[in-house]
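Some structures to go through are shown next.
Nothing in this text is a laboratory measurement; each read-out follows from the coordinates by a stated rule. Worth saying up front: this structure is predicted, and the values here are computed from it rather than measured. Cβ atoms are built from the backbone, for glycine too; each structure is taken alone.
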Structure 1
Amino acid sequence: MTGQEQHHFMARAIRLANQGLYTTHQNPLVGCVLTRDEVIVGEGFHRRAGEPHAERNALAVAGDKAEGATAYVTLEPCCHHGRTPPCTDGLIEAGVNRVVVAMEDPNPRVAGQGIALLREAGIDVVSSVLESEARALNPGFIKRMMAGTPYVRCKLAMSLDGRTAMASGESKWITGESARLDVQRLRARSDAIVTGIGTVQADDPSMDVRIDLSLLDGVEFETDRPRPIRVVLDPGLAMPADARMFRLPGRTQVICVGDPGPARQALESADGEVIELPGEGEAIDLQSLMTHLAGEEINEVLIEAGPTLAGAALAAGVIDELVIYAAPHIMGSDGRGLFHLPELELMRDRVELSITDLRMVGRDIRITARPGICAQ
């Protein structure tokens, strides 16, 4: 078995894993390929939480051909009983003689124990094959397991002069249809969508996934998929009980500071969930928010908000990735800016970004960047 062959079949397993992009919440994306004599005899991926894992699906396809096979798995096989039986048991019982693993599972319930059990059973295990590509499948799961907080993206749309709305507040639409469709992809892969009460009062947004992406991406995307939790940051609990999102399927959480008082009953009657978190004045502690969301098994968070919340999240250091859509027009010097960051006064205070991707989406530019350290 050459390194080239290992990479070829692991790359196939990674592509398979990505088929569950919109359906596996809150589990990781995992793919598995089984080969004998360098010929694929079975393959599968994890489709959704509570259903068989990738290894079990691949073994079911292979049947008796799994005996003596090599398994290529994007994540270390699980070794504990949850909603499904351990994948290590399935591989051992099937008679697989070699397992190639892309990365160790960061879940402390596994974390090397699955590999150890396979080796104890006499199975040859090779690890760290296309590890960086496999890690890119599950940034949220990995961060939640290792840091106790979800992976946070912040989506913003602006004109080329950095404006998110006209001085009048008008903002529909800054970007074109292709960019707005791309945002639906971000929403669909997220476990929670976060916004502020100001956005709700101004726009009464749905914060929902409104299209069938299966027609576009060629991946699993079912009508009964798990829906992202809608999270509204509302320190003073000014959320209207007749907001549009309360009339849509799925959960809506309203995050407040201190005693919610009589407003709680009206929101809970509208099927809202009122959550009290620490904060100061009109600001909710965003680190506490992320810890709360991790406790809800949220892997990936999408912030869609105005400059105040976007600026606060950037300043608090909770943003892992910025996705900024820049439209080819100018909105003028009186328009609203991208971030509200009044504390940045000197060049040495500016926030450095590392651009990881730059591409056209229709007629707009999509910039993907990671916040870095402040320049010195």
Structure 2
Amino acid sequence: MIVAAWAVLVGCLLVLGWTYLGYPVWLLALARLKPRSVTPRHWQPHVTVCMAVHNGMAHLDAKIDGLLAHDYPADRLDLVVVSDGSTDGTGARLRERAGDRLVAVDAAVRRGKTACLAEAIARARGDVLLFTDVRQRLAPGSVQALCDALASGELAAVSGQLRLEDAGGYAQAVDAYWKYETAIRRAEAASGSVVGVSGALYAVRRQDMPVPPPGLVLDDVWVPMRIAANGGRIGLEPTAVAFDRASASAAVESGRKRRTLSGNWQLLARWSAIAIPGRHPLAWRFIHHKLLRLVAPLFLLGAFVANAALLGQGTLAIALFAAQCAAYALALAGFQWPALRALLPVKLASAFLEMNAYAVLGFIDFLRSRDAHLWAAAPSVIPPSPP
């Protein structure tokens, strides 16, 4: 019994250590020892921005104005925006703004994001398709940077980088997680392909663009994984930036993250080959980057229970259990008093526990909901920055 408990404890800690530390370190080493560089070339193709919006009236005008005024040749940049059954006036406002550079589609019935994106793709005229969401503003030069990366000839798709602004209080844990995630994606890109792009900003050559099926939650994972399955490489361009504001509300952020994690389970259920080595070229990366995080709560529970069973087995067991309890206490303190998240240990512990809690809730959501693809607009507590 004691030997089995030690085996469970050590095994769980090793899996967790590899998932959150070992894999990122291995990627960084791979990127350094066997880099796959991309040499950008100046390229200004016709770009069509494809965007699906549901009840995005609060951000719509600022987003469209920012895109139309972006520092890319106006005669080579146009927009297709699809309103997905909006009830806040988004569809009517889109129709008012329709013109030579903006194709507006006002769908009366909600179909989900990927169904709307498929329609936008069908109406697009560009050689490069750029995908973004309504909330974020783009940094100057972002469109050009994505096109230059695609012109290298190495990439079929390229992701921009999401950067959070003014992340204070509760949002500091979100910011800590996103910096960690960005570092992993940059290492994946430098050593081969990323397994997911930022839905806030990514671009694909028209000839390489797969049409996402209706009902999907995560177009920003399905699209790059489908491109990779077809032999394409997916990169990341750090100078192409979409700025967002993390919500200061736990409830709002929880809804976003739970939907994303539920979407990973949906993707696995629909396309199991992405997690089977030999059947998908990025299967190992998907397992390490996505799947192990989805099941990490099981290993956390296993480590805690096994460690509790070993408390009478010496100082090492006591020290490990005390360390686990201290980490959970720091995280819970961060939930109770968000100002404490300014402290690095509290911020990291809160982010870690938060993401694992979302993984559990996301799995429950996946089992319960058949309409997860009917995404809801999540209002920001902090108002968006002007374009």
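Observations on the model:
- For relative contact order in percent (Cα under 8 Å, 6 or more apart) computed as 22, the structure of 1, 2 it came from: 2
- Origin of the derived value 1.1 (distance in nm of label points 7 Å out along Cα→Cβ at positions 69 and 101; candidates 1, 2): 2
- Highest-scoring label, criterion being Cα Rg over 2.2 N^0.38 Å, among 1, 2: 1
- Comparison of 1, 2 by distance in nm of label points 7 Å out along Cα→Cβ at positions 157 and 341 - largest value held by: 2
- Answer label among 1, 2 for the case where helix-only ellipticity at 222 nm (-39500 (n - 2.57) for each DSSP H run of 4 or more, over all residues; to 500), calculated from the coordinates, equals -16000: 2
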